[in-house]
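**Student:** Some structures to go through are shown next.
Rule-based calculations on the coordinates, nothing more; no lab input. Being a predicted model, the structure only gives us computed values, none of them experimental. Cβ atoms are built from the backbone, for glycine too; each structure is taken alone.
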Structure P
Amino acid sequence: MKISDLGEFGLIRKIAQLSSPTTPAMLLGIGDDAAALTLSPSKTLLATTDLLLEGVHFNRAYTDFRSLGWKSAAVNVSDIAAMGGIPRFCLTSIGIPSDLTTEEITEFYRGFNTLIRA
């Protein structure tokens, strides 16, 4: 079966069947928004990461790097907010094509930091 036939949520269900929680501290594992992990009886950590794929989520022909950085942070912060959480930290993971300039990456992180510092 092709992933396009299964769809995003069908694929998530399939991966979830193969990925059982390895600790009772994992309240919620794979899903649409974020994982939920118990840190203490009164504290829960929400963790998420999203990948923005060129040609699917953005197009460099009409997306400037500052806006792309802002969007990259926003999609993750919104996942935490969707679960009623308060974003405290933000990690990035970025695949950089070799034709980009340091100026473009600088603009990306200016946009990223603009959102997370707001």
Structure Q
Amino acid sequence: MADTDLAPKSQITFGKFQNVDLRVARVISAGLAEGTRHPCRVVRLDLGPLGERTSVGQFALNDEADLVGRTVVACVNLGTREMGPYVSQALVLGAPHPDSPPDQDQALPLYVDGAARPGDRVF
């Protein structure tokens, strides 16, 4: 992790933060992606009444069996992003994985208690 990652980012208003749509999502599947620059997983998410979305992220160091069925935090209003041959429709939040190679940003997903329902707002 670079020293610049340790410095806090500039302050924003609470109103700007309220524009970020964070939701509880249940992981349906999390297969390894092929054709991406860094090892990734294609994570299929159940967002309850918001439907299903795909997130492509650097969660390759996490076993698929450990991800499927878990509830995570996802940002759902960033628009789409092309990741190799895939389109990511949501961003699963995570923290740095301790075993991540220095040239990658492999992550540990942020989990939510299983009592939270898919689609619930995170605040």
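**Student:** Comparing structures P, Q by relative contact order in percent (Cα under 8 Å, 6 or more apart), which one has the largest value?
**Tutor:** On the way: P: 22; Q: 28.
Between P, Q, the highest calculated value is found for Q.
**Student:** Shifting gears a bit: For the read-out mean count of other Cβ atoms within 10 Å over residues 49-56, a value of 11.4 was computed from one structure; give its label from P, Q. Present the calculation step by step, with values, prior to reporting the outcome.
**Tutor:** On the way: P: 11.4; Q: 17.4.
The structure behind it is P.
**Student:** If helix-only ellipticity at 222 nm (-39500 (n - 2.57) for each DSSP H run of 4 or more, over all residues; to 500) is calculated from each of P, Q, which structure is the one that comes out at -12500?
**Tutor:** Values: P: -12500; Q: -1000.
Source structure: P.
**Student:** Out of P, Q, choose the structure whose coordinates give distance in nm of label points 7 Å out along Cα→Cβ at positions 9 and 81 equal to 1.1 when calculated. Walk me through the numbers on the way to the answer.
**Tutor:** Numbers: P: 2.2; Q: 1.1.
Source structure for this number: Q.
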